[in-house]
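These are the structures in question, set out in turn.
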Structure 1
Amino acid sequence: MNDPVAHWHAEHVYFGQLLKLLRKEIDVFHSGSDPNYPLMLDIIAYLRDYSDRVHHPREDVAFDRLAKHCPDLQIVLSRLQQEHRVIARAGANLHERLDAILAGEVIAREDVEADAATFLVYYESHMAKEESEVLARAAKHLTAEDWQAVREHGQGVADPLFGSEAHERFRELRRQIAREA
């Protein structure tokens, strides 16, 4: 994480790729066909396991520190932190519904679509807001000490999909991303 803002942006690019794949599968689901449920679950699992456990907590530290340097951003940053919780809950709900479908339960299509829409819209909007209103200000105002505090959150947790020690579980997801690129 030599350039923390570049790293932050790169993770957003990766997450955007995953959300695009998820949206394609949700479109298949919406059309009445069978989507690739295991792929969808892997996308959500990765975003929950890595993003909710590492990426968002790092952002929360950056937001807290940035708010001290830029009080005019306080409301925006507070909303973004709130969105972390909404995204986590929507991801958990969607994951539960997809797990239930794979277990043979009958789940109302509109419930799955509502959870998916909440997850996708919040996530995409959230990243766009960070890209447009936060990253440049963070690059300008956060100090080396601030970035060190950000780095300390999630230390020792390797990115299981895009990191150098990618987890075997996500092999098919990596292949799908490569095909889409």
Structure 2
Amino acid sequence: MNKSYVIWNNKGGVGKSTITFHIASMYAEKNPDRNVVVIDMCPQANSSMMLMGGGTGAESRLQELIMGDIPKTVVGYLTDSVLKNDTTDVNKYLIQLNESNSKLPSNLFLMPGDGNLELIAPLLAERADATPLSSTDSPWVEIHSIIKKLTERTLFGKPTTFFIDTNPSFSIIHK
């Protein structure tokens, strides 16, 4: 059975990313029978930077992930969800954190944050507000449930716990 926890506050700079970093890391350490995935929904990617070990090494690695043909980030996942309706290979968007930061447990994964998140927010909002094409088409529900559907998936054959670091200005997906 999957679990998910959203770290949210309507104000920036209150410690959401730091809290996400600490609780996800400790949870993964204390629950080796589960996969733990941090979804960094913040364009500043502070959780991602901390989890990848910080400093210029983490910053360079994050830029590599963002600049790929398919960004290995939350933006890559959201874009493929909307444009291709194909996110069956979730591994395309996740990194196993102990490959970047050996101090973290092997069951801890990250869907990195991405500065382009703010750029795609208006496109997602426009898509959500689209006129349905049929009685079975629900653009608003589809856009607003992208991350929820991800948290319902079992990843890598184990129950998965998700920690979602949010950005108050990017509410289109936090429903």
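When distance in nm of label points 7 Å out along Cα→Cβ at positions 20 and 100 is computed for each of 1, 2, the one that comes out at 1.2 is 2.
Starting from the value 0.10: which structure in 1, 2 was FRET efficiency 1/(1 + (r/R0)^6) of positions 4 and 28 (r between Cβ atoms, R0 = 25 Å, to 0.05) calculated from? Answer for the origin of the read-out: 1. Here the criterion is Kirkwood radius over Cα pairs in Å, for residues 12-67 alone, and among 1, 2 the highest value is seen for 1. For Rg/Rh (Cα atoms, Kirkwood Rh), the highest value in the series 1, 2 is held by structure 1. helix-only ellipticity at 222 nm (-39500 (n - 2.57) for each DSSP H run of 4 or more, over all residues; to 500) computed as -23000: which structure among 1, 2? Attributed to the structure labelled 1. Calculating mean count of other Cβ atoms within 10 Å over residues 76-83 for structures 1, 2 picks out 2 as the one with the greatest value. Hey, relative contact order in percent (Cα under 8 Å, 6 or more apart) derived from one of 1, 2 reads 39; which structure? The value was obtained from structure 2. Upon calculation of percent of Cα pairs over 17 Å apart, for residues 52-115 alone from the atomic coordinates, which of the structures 1, 2 produces 40? Considering all the candidates, the number was obtained from 2.
Only the coordinates and a few stated rules stand behind these numbers; no lab work does. Source: prediction; values computed, not measured. Cβ atoms are built from the backbone, for glycine too; each structure is taken alone.
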